[in-house]
Structure P
Amino acid sequence: MNAWVSAYIGLGGNLAEPETRIRRARRRIAALEGVRERGFSALYRSEPLGPRDQPDFVNAVMAVDTTLPAQDLLRALQAIETAEGRVRGGERWGPRTLDLDLLLYGAACIRTESLTVPHYAIAERPFVLYPLAEIAPQDLYVPGKGLLKDLLRHCPAEGLERL
């Protein structure tokens, strides 16, 4: 049996009732074998990063403990995205029904073709950092980036609305 690892997952979307899809994804993640939920942030609305001619995004962060290896957890998250109508290969930062990102996996730094942990842009995205700060300790260390409390100081919450 694998040891339990603390992980954080970013959930987001901007098409077809994103709040409902995020809540449903939360339940599906928590129901995965080898996963137990530790916390879930509020939902946040933000403007899209990419093309402006799309709806605002809704985002949240979920804390879990898992015995799944990071790649297996990623595959499970991608299966949930697909079940929610996610189509890959579209426009970068374009509209989507559901986006699930493995933000942190313990203290691991992972760089593969399909997975980068910590998430490559975690330190620059208020729609990730602020929900993460709701459910993670302020002294959480983001490998290669620094302490969460310091990252927050350098990432203003402009344009971020807590729902």
Structure Q
Amino acid sequence: MDNYVCKIATVDEMNTKWDYEIDHATKGKNNWIIWKKENLERFQNGFIIPYYGVLDGKIICECTAAIHSSVVQNADNLVDEKTAYLTAFRTIPEYQGKGYFSKLFKYMMENLKNRGYEKVTLGVEPEETKNKEIYFKYGFKEHIKDAREVYPDGTVIDVEYYGKKL
């Protein structure tokens, strides 16, 4: 991991990563296009903090902290001045299971703690058992609530929300 860096993304890096996601989307490509536009605006407005893991100049993993309630569906008890909502946990497949995301996650937790956040929350679809196991391992053991979220194309998903103290 000598050439691996954890950092807060720049607008140029966000464009690169979102274009990668759009190019690799097997379904819902229009959702990805909308999410790119929304997230660039949210970053420029100070509503999100995008964290990237970069290996040899290539963005290989990411996670975003939403720090403003206006950008989080079902925001009650999920985001406020001391609570950040985490989303977009993604690692390029060939880099999964090698510890890169774990290092990025640790970097993000420390950065958020240094910014004064005391808690982080996230949402997961009930059938995503592998992700739920990973989140539990990371300490997300407090069940906050269940609700539904709506994608830009109108798709509705069930979501379980969990939290952990920093």
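Bear in mind that the values in this text are calculations on the coordinates, not laboratory data. Note that the structure is a prediction, hence the values are computed from the model and not measured. Cβ atoms are built from the backbone, for glycine too; each structure is taken alone.
Below, the figures for the structure above:
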read-out: Origin of the value 1.9, where distance in nm of label points 7 Å out along Cα→Cβ at positions 27 and 123 was derived from one of P, Q; value: Q
read-out: Source structure (of P, Q) for distance in nm of label points 7 Å out along Cα→Cβ at positions 35 and 51, computed value 2.9; value: P
read-out: Parent structure of the calculated result 18.1, given that mean count of other Cβ atoms within 10 Å over residues 19-26 is the read-out and P, Q the choices; value: P
read-out: Test item: distance in nm of label points 7 Å out along Cα→Cβ at positions 83 and 99 calculated as 2.2, pick one of P, Q; value: P
read-out: Of the structures P, Q, the one that -8000 was derived from, the read-out being helix-only ellipticity at 222 nm (-39500 (n - 2.57) for each DSSP H run of 4 or more, over all residues; to 500); value: P
read-out: Entry that produces 14.8, 47 once Rg and Dmax of the Cα atoms in Å is calculated, selected from P, Q; value: P
read-out: Relative contact order in percent (Cα under 8 Å, 6 or more apart) - structure with the largest value, from P, Q; value: P
read-out: Origin of the derived value 3.2 (distance in nm of label points 7 Å out along Cα→Cβ at positions 139 and 155; candidates P, Q); value: Q
